[in-house]
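So, here's a batch of structures to check.
Laboratory data are not the source of any read-out in this text; all were calculated from the coordinates shown. What you see is a predicted model; the values in this text were computed from it and never measured. Cβ atoms are built from the backbone, for glycine too; each structure is taken alone.
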Structure 1
Amino acid sequence: MSKLNISRLTNENEDGAPYISGITTFSSTAFLDPPKGNTAQRPEYVKPGMIRFNTDSAHLEYYNGVEWTEVLVANNTLDGGNRGVFGGGGVNVIEYVTISTLGNAQDFGDLTASRVGMGACSSSTRGIFGGGYSSIFLNVIEFITISSTGNTQDFGDLSTNKYTFGACSSSTRAVFGGNYTIVNTIEYITISSNGNAVDFGDLTNAKGYLSACSSSTRGVFGGGASPTGINVIEFITIASTGNATDFGDLSVGKQNLSACSSSTRGVFGGGYAPAATNVIEYITIASTGNAQDFGDLTNARGYLSACSSSTRGLFGGGSGPLNVIDFITISTLGNATDFGDLSSTKSQLSACSNGHGGL
């Protein structure tokens, strides 16, 4: 066996590693420094199994022969699993559940005011609640630290008052699309730093009452009203700015639906089509195409909320109003199962988690 002791090895351009064939063993107790760069700098000529560090998502990713996909990560430090947080729904109450378990929601803290129709999304540490309606339409953005409990704190402002719009996020950036006034605007914030939202680009058409979910690289917006229910699904690259691109279609036009995701699959549940529906359907986020049938919620409803871990999706509350929380296993197909209850019946609430598919 050959042995080569060196401290640094690069290709001739010093912008990546050389090819090493055969069986190679690294026995150092220090670290391996892989090639790194942002999403736009992904190499053009790649082979299955190649690995790099994506500076946009702050995750390792590998090429699977079709696309770059991140190495699966999960945050399971809270009560044995990821935490889902539900806020608003006509009250100022925030409550939480441990997604990997079953049971009723517990008190987390309070929003600054009772609100409905907020946009919610999160990083692995911070939950973001934006806009909504509380006797007037609001542009405020507030945040919580998901691993603790307590009241929201001021983050900044949206560009305008917003209600029933789509929100999704990566580990670093939150993106908000559409509005009840039927617009095509998209804006974003950097989750770790407080401040006002700035322009991102445009949706393919003006809409409100839509839903959104994400992988670590893509944000996906589905359904909505323009002004009646539409079936359009579209996507953005979260780390960049620019206009959305057509992805495919939901099975029918829907508004006031909700969405959650793993790192690979987006799931849309409920909504009005035009009557309240219990249908759940899914997409593969890295590809494009129409949504496919997944199963059914326990109740037909709109104005519900959704959040997820890397494996399980939760749908909470909804028109009625209802206090039910359903769960699904995202990687399989089938009907939702009872998880537990919210503290009270709620409609037009919002949800986020520290373990969703964008992290």
Structure 2
Amino acid sequence: MHSEWLAFLASRGANVADGVVRDFGDPARERAAAAGGSIVADLSNYGLIAAAGADARAFLHGQLSCDVEGLADDAAVYGVYCTAKGRVLANVLLWSEAGTFFMLLPRALAAGIHKRLQMFVLRSKVTLDDRSGILAVLGAAGAAAAGAVAALVGASPAAPLRTARGGDATAIAIAGGRFVLVAPVAQAPAIWDRLAGRLTPVGAPCWEWLEIASGLPWITAGTQDQFVPQMANLELVGGVNFRKGCYPGQEIVARTQYLGKPKRRLFLAHVDAEVSPAPGAPLVVDGDQPAGMVVNAAPAPDGGIDLLAVVQTASAEGATVRLGSPTGPALQFRPLPYPVP
């Protein structure tokens, strides 16, 4: 089904590579629309895991860092799935529909996280399914996005991390006046055409840039098992609840929060480069001393690359941090849209 969906998008002008829509023929115009217009993007680079059953809520509450027990039916929450040592394996956007919980995460991680979660089901009444090939994921942003979403589902969500459902789609509001939309692949073409009639179609890199500008990182294969949540600012975007009970890595995550200050943090930066560095690409300082790594990167509307990187705070505050090597481009640090302690 996923290939059929991508074939439909190709018929609408999409350039598809490695299962991801790269652009609709004019990347520069699309980046400009992402920065100052209203856009719709296919998010096939994200996957979905569904959890259903009588024990689904309690099971996920014991596996993720967020408060699943208190999650309302019209709400969403960011969460983190950690190792026993508190290192992030994946971060997710979580919401529920009619007793089924959905976890949005990078598609490349979905199968592995699904398999790992399945190991801990044991006797719990929980069914876990990878819905990545069954449900299409879209993103909408810009001044016209709320109206387009309301026309599609009946009403746009009232506030960030609220949901609305109507017709064949679910809409989740997120930071920056943006929306994630999820619908069955069979209905997705009609939904796409309705949205594309009001919003500019753009490639996935434009959506990735919007996530970066919002300071919202996504852990991918290149950065798995590298950070505790605080290093990636995941607690600052609501991904960790420090009042809930146990989950894998909870003790270490709590100790990091209350007994010290992380020596590494997530920073927003710009580099004068033409190609986006891969997640996990190294950063150096004072010649060839390691200073951190890239988490996510995407082309910026005005040229160059914007990125989120986990960097030693001492290096970010008083040294020249470079991408890749001592001769690589220097990171130009920019303020995040939320306060960092």
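As an exercise: mean count of other Cβ atoms within 10 Å over residues 162-169, calculated from one structure in 1, 2, equals 18.2. Which structure is it? Could you put the intermediate results ahead of the total?
On the way: 1: 28.2; 2: 18.2.
This figure was derived from 2.
Where does the value -7000 come from, among 1, 2, when helix-only ellipticity at 222 nm (-39500 (n - 2.57) for each DSSP H run of 4 or more, over all residues; to 500) is the thing being computed?
Working through the options, I get structure 2.
On mean count of other Cβ atoms within 10 Å over residues 146-153, which of the structures labelled 1, 2 is highest? Walk me through the intermediate numbers first.
Values: 1: 15.1; 2: 20.4.
The structure with the largest value is 2.
Starting from the value 1.9: which structure in 1, 2 was distance in nm of label points 7 Å out along Cα→Cβ at positions 290 and 306 calculated from? Kindly include the intermediate steps, with their values, before the conclusion.
Numbers: 1: 1.9; 2: 2.9.
Structure 1 accounts for this read-out.
Looking at structures 1, 2, which one was semi-axes √(5λ) of the Cα gyration tensor in Å, for residues 42-137 alone calculated from, given that it came out as 18, 16, 14? Display every interim value, and only then the final one.
Values: 1: 37, 18, 10; 2: 18, 16, 14.
This figure was derived from 2.
Consider the structures 1, 2: one of them gives 1.01 for Cα Rg over 2.2 N^0.38 Å as calculated from the coordinates. Say which.
Answer for the origin of the read-out: 1.
For which of the structures 1, 2 does the calculation of relative contact order in percent (Cα under 8 Å, 6 or more apart) return 19? Could the numbers behind the result be given before it?
Values: 1: 14; 2: 19.
Attributed to the structure labelled 2.
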